[in-house]
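Q: What follows is a set of structures for review.
Bear in mind that the values in this text are calculations on the coordinates, not laboratory data. Quick caveat, the model's predicted, so the values are computed rather than measured. Cβ atoms are built from the backbone, for glycine too; each structure is taken alone.
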Structure P
């Protein structure tokens, strides 16, 4: 085959260090737009970016030109630099060391998009920790909870 053809929808999730609620309404939209811009620059078309005070969700198409771990590295490094410039209280903003990334069936993209759009409502009832553990269970990901959180 003379072409490399891919269509990999990826749902990426990561939180602030120690799940600190630092993503306030003041910075949330700008942060989400910035994360979307990084994806676009890396040729990973964004479907939606959302989240809550202590984490983000990114649904995008993974480019055939970048490894997932490099995409996440760029997202975290560049966005944390941005957030640190927004307020003296945010000078110690960090993302958690790890992340979750889950493949999404093309038929389920709208379901995941709606889920991400409704994060604020969703987290009135469920913590990030419970949400993330539910993802690990749903996708049958083996893990040791001692190392999931930092």
Structure Q
């Protein structure tokens, strides 16, 4: 199967700023289904007021993308295994760090899903196997070099 995915990223300089380096980097992500998401660089990278911490930044979107992809495969695999999910919540955290060449990269992501089930929950071992399978099937995880850790709550 081959598919393409389209995102339109749009930014326009405020004409009142002119060529000054003091310009906002707020922009929009526009998707084919009609969703528009206001975006900004991370304030860790571009200081306020040239960034907006209330908006989604690319690094947060990267971590959310990993978490969402993992969740979608997990929901499918759990359903197939006879453990329909009632709710799923994840507090995913990504870590940016320096790499060999002195550049920065998202080097680690920790997914911490908490899952409740419609009926009986799988054993802790079976649930961990479902998460491992979801991780191996996740398109986004398979596309990056970032170390991805899945930290399940103790039972």
Structure R
């Protein structure tokens, strides 16, 4: 028998020979580029910095469903889209929530390129990724990083 606590650690009862399991929250981020080379960014509700749309994947969701839900919640995505994975960040501990997270970054190519702030977003805009290259915010610098990866640089 095993026990699980809220931080994603499953310890197996002693004298089990099984090692402790450590679980990760999976986060999906979506890079959408327009014809001008700009990227879609959002300011989530209550935040002051720009980020790519996305968030946590719910249990039981497949990747396309999770992308569609997150893009709808933050940027009112309508219509179908194609997607491809472009990067995976190293796992990171989110001290504010006291759990580990694994972030997957997808390039998303929507059939409809019209976006407005969704229920979880305060602002949504297409911005030049160069604007984020030297930002004081690590989250904003990642926008530039992911853009360059998608460009194949």
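Q: From which structure (P, Q, R) was FRET efficiency 1/(1 + (r/R0)^6) of positions 20 and 36 (r between Cβ atoms, R0 = 30 Å, to 0.05) calculated, if the value obtained is 0.65?
A: It traces back to Q.
Q: From P, Q, R, which structure was mean projected area of the Cα convex hull in nm² = 12.5 calculated on?
A: Label of the source structure: Q.
Q: Compare distance in nm of label points 7 Å out along Cα→Cβ at positions 44 and 60 across structures P, Q, R and report the one with the greatest value.
A: R
Q: Work out which structure the value 17 belongs to, where relative contact order in percent (Cα under 8 Å, 6 or more apart) was derived from one of P, Q, R.
A: Comparing all candidates, it corresponds to Q.
Q: Here's another thing I want to ask about it. So helix-only ellipticity at 222 nm (-39500 (n - 2.57) for each DSSP H run of 4 or more, over all residues; to 500), computed for just one structure, reads -8000; which one of P, Q, R is that?
A: Only one of P, Q, R returns -8000 for helix-only ellipticity at 222 nm (-39500 (n - 2.57) for each DSSP H run of 4 or more, over all residues; to 500), namely Q.
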